[in-house]
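Structures for review follow.
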Structure 1
Amino acid sequence: MKLLVNAPINALSFGNVTINILRELYKKNVDLVFFPIGDKAELDAYDKINMDFIKYLQKATNERFFKIHKNIPSLKIWHILGSENRCTKNQSLFTFHEVSEVTNSEKNLLNLQDQIFVTSNYTKNIFELNGVKNVTYVPLGFDPDFHETNKTYLEEKIHFGLIGKFENRKNTSRIIKTWLKLFGNNSQYQLSCAITNPFIDSSRLQNEIIKTLEGKQYNNINFIPYMKTNSEVNDFMNSIDIDLGGLSGGEGWNLPSFNATALGKWSVVLNATAHKDWATKDNSILIEPSSLKDCYDDIFFRKGQMFNQGQFFDISDAEMENAISKSVSYAKKKNIEGLKLQKEFTYSKTVDALLSVIMSQV
């Protein structure tokens, strides 16, 4: 079985998904032709991958111009914008989408694809309602680089974690403000924020944090510098009791909250978009959305553009406050139902689902 993959390898979500899919293709002995988006593979974050897999990936990259053929099926893992470029005749697109609408430009580019794979039933429904064809829902899996460390961390404190890019979509500032209103300067509680965003200038990000803190000093919140490896991220997730990243208003999957839940932590989760495909009342602290809000932040989502238009789900300040307060009772209790996600969602299943559809078209 031969497959061409055109995808990025970096420390971001797209790169994380790419690495895990490629690793499964290696395990399944797929003859890979790899065209990296960005023309280079940034592997520094993936400190757990083995050398045989790296050799497989290097070979697939080095021989790509020799092995490429117009009849090889290809899988592109990328945004809708940029998906119009293809390497072979038959191309399937695996993409993430968070908003409530599909623009005409997005629809046209999506319908150029032979197959479209999405990571949530919400997105599948949005696409199909807007006339996009050949859409298949394929869930992501638990990252095998993550594991329980069984270390002792902050035993005397309830440790909250917020992981994910500082972004309006993710309600980052609102979550921090709400938490500080409840627990600021209370030594029984700690909030650690891993919210660096490589797409925002560092000085601007620092200003956003200062605005969020409203000029006040707090002794129980800390901001974690960029974590360079998966091992550091794994240790961080193991250290927390409660994850707050699930309060995001729009997600294509939400890898940090999903992985934290699968490690036995409790996540406060907005019951909307991709969250509905893995978060349940048994494995998460669910909260229902109260309304919809426009997605525009003038950074990643700009009104009137040809891409990324629409709305996210919203939550009231009172509901967010109640949900975070409620989560305290879950601290220090292992999430047994969450641990089951490790076997329910695997990248082996993800790749089997992708290959089943792709190869049926050959």
Structure 2
Amino acid sequence: MSPPGPAGRSIEIVIVSLASTEGLRRADEELSTSLERAGAHVRIARASAPPPLRTLMLTDLAWARAARTAARECLARMQPSSPDAIIYSTTTAALMRPRAGAIRFDAPAAGNRPGRHGLWQRLVERHRLARAPLLLPWSDGGLCEAPPAARRGNRALILPVPVEPSGPLQQDREIAAITYAANPSKKGLDRVLEAWRGVRGERGSGELIVAGASEVELARAGFRVADEDGVRVVGALPADEYRALLRRARVFVCAPRREDYGISQLEALADGCLLVSTPAPGPYAALPLARALDPRLISTNLTGALHVALTDPLADYRDRALEALAPFRREAVDRLVADELLVRLCA
């Protein structure tokens, strides 16, 4: 059970949720339910999505303002009481925060907003991270990308996003490969398609499923896949439908130009896919797991790695993947939340 709040009541926690991607939305919901299982009372202040803007600097400014509005409205509704703690989900949500609080993040702007894309964000982020009472990076890699001032002292608690199998593992899998292509350029869809063409040319059959973006969205980003042999675009699916596809796929293939965490890859491992990937910069949590499971499948030669996965898979890969995911399972994260997070939020 959690430590009691004032007057013996449950601890009141507000999560300011940017929720700009499906992964962030799920991460915030998982954290909320984990905190509630530990005995806290949680409110989620969700930012309203701003209209699309031309640059990352403007986009982050709009999202930061939306998060500030959501936080202010939530705090106003709670008056005359006040939460015992606030958690800002992502550094962007904390850039214009109305009140200090813990900051949870997959990757800081110091890592994923290089050059002109993060001129103002990196500066403000450095101050916010240095002054936050608690930092909650998703991974060690995310913390390592934070500015040095943020890493001083003992203010950080690594808090992964939990991942679970979505159903019983299937042995007979009729889908050769699947990839997730929301933000297709960053995800390296061009490199995935090139590798698939090479492998399918050898095999002459099989299907690659492209999830996360529709044909129209892909075409808008410069990817015309309608005429690609053996490629089927399914778009953005509800989570249960997408995970059902993972359970039917033999391989999850990706070639990210940068990976801030990689929830899709962790979910693929949990649902029994072999993970084929190029190495990528960023706090790519699944990358060391995949290397340990089968180093042949992590390569800049994506065509060769995909060929190996489809023709010569290791028999015990799926069982060892579930063992490797133990620190990311819900039970492990719940222990962290109950035994460490609540204590530190209320310190």
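Values in this text are rule-based calculations from the coordinates and carry no lab data. Computed from a predicted structure; not experimentally measured. Cβ atoms are built from the backbone, for glycine too; each structure is taken alone.
Ranked on distance in nm of label points 7 Å out along Cα→Cβ at positions 110 and 270, which label among 1, 2 comes first with the largest value?
Greatest value across 1, 2: structure 2.
Here mean count of other Cβ atoms within 10 Å over residues 70-77 was calculated and came to 18.8; which of the structures 1, 2 was it taken from?
The structure behind it is 1.
Of the structures labelled 1, 2, one was used to calculate Cα extents along the principal axes in Å, giving 68, 43, 35. Name it.
2
Given that helix-only ellipticity at 222 nm (-39500 (n - 2.57) for each DSSP H run of 4 or more, over all residues; to 500), derived from a single structure, equals -12000, which label among 1, 2 identifies that structure?
2
With mean count of other Cβ atoms within 10 Å over residues 174-181 derived from the coordinates and found to be 20.2, which of 1, 2 does the value describe?
Traced to structure 1.
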